[in-house]
Structure 1
Amino acid sequence: MPKIIYTDLAIANHFSDGTIEMHKDLKLPEWKNLHDKILNHEKDHDFSKGWWHNVKVDFFGFVGAGGLLQFMLPRPKTWIQLLPFYYTKKRGIIFDKNLLLFYSIIASAVILAIKFFMGGK
């Protein structure tokens, strides 16, 4: 069973030491459903199965964007979850390879689309 720590930064992360950090407001009764979905998502991460397994968990293990946005919008400290890396005093630099991959795919698609549509002009 992973150790769960509640913080006021980001939404949730599963670290290679087995610790899951989740935003403290997810413990509020009105967010129980979202809490359980996020916790199950974080538990699906398994560092012993390798990077590709965790990429699939992040790309195909959807929690539900609507509930996430409702939770995140009034809590600016959760927006840090959208960054591929950030710093905390406790853990230092947190680097999300999966998010960096996602942004790289999006940037590549935009660049290719610009070249395709603007290339002939």
Structure 2
Amino acid sequence: MTDKTNRNAARYLAALDHNLGSINGTMDYARITECIIRLADYLAENETNEETWWLGEHGYLGGLSEGVVGAYWHYTEWHGGQCSQGYRALSALGGVFEPNMSSPEPDNDTYQLLNNLAEKGE
């Protein structure tokens, strides 16, 4: 099951990596947020291993684990309340990442790219 999980997680990650990290992205902020929700839900519902969390480590986002952490912290600051898509993303990400005593990492690429996109209003 993990091989299939890794393949599907890699597909979500590739879409995010391309659309957040390159100038050729076609997804807007809302579609990227929806993709993040789907990825987080998928990870929560399927068995993962250490290999899963290293997927995409050489991409723009720095890998799946960095992407999840950066997205989580982004949506703590950029959600529009409990009925918003951003809050849905934060909740979904909370199913696979527990921040415990950690805090946002401003140098996280996913965090920065999502913040830049949100600031542009795209």
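Just so you know, all these numbers are worked out from the coordinates, no wet-lab data involved. As the structure is a prediction and not an experimental result, all values here were calculated from the model. Cβ atoms are built from the backbone, for glycine too; each structure is taken alone.
One of 1, 2 was used to calculate distance in nm of label points 7 Å out along Cα→Cβ at positions 37 and 69, giving 1.3; which?
Details: 1: 1.3; 2: 2.6.
It traces back to 1.
If distance in nm of label points 7 Å out along Cα→Cβ at positions 85 and 101 is calculated from each of 1, 2, which structure is the one that comes out at 3.7?
Numbers: 1: 1.7; 2: 3.7.
Matching structure: 2.
Work out which structure the value -14000 belongs to, where helix-only ellipticity at 222 nm (-39500 (n - 2.57) for each DSSP H run of 4 or more, over all residues; to 500) was derived from one of 1, 2. It would help to have the intermediate numbers written out before the result.
Working: 1: -14000; 2: -20000.
It traces back to 1.
Out of 1, 2, which structure matches 20.8 when mean count of other Cβ atoms within 10 Å over residues 13-20 is calculated?
Values: 1: 14.6; 2: 20.8.
For mean count of other Cβ atoms within 10 Å over residues 13-20, the value 20.8 is produced by structure 2.
Give the label, chosen from 1, 2, of the structure having the highest value of relative contact order in percent (Cα under 8 Å, 6 or more apart). Before the final figure, lay out each step's value.
Working: 1: 19; 2: 30.
Biggest value here belongs to 2.
For structures 1, 2, calculate volume of the Cα convex hull per residue in Å³ and state which one comes out highest. Don't skip to the answer; put the middle values down first.
On the way: 1: 135; 2: 100.
Answer by largest value of volume of the Cα convex hull per residue in Å³: 1.
Who wins on distance in nm of label points 7 Å out along Cα→Cβ at positions 21 and 77 among 1, 2, i.e. which is largest?
Numbers: 1: 1.1; 2: 2.1.
Across 1, 2, distance in nm of label points 7 Å out along Cα→Cβ at positions 21 and 77 peaks for 2.
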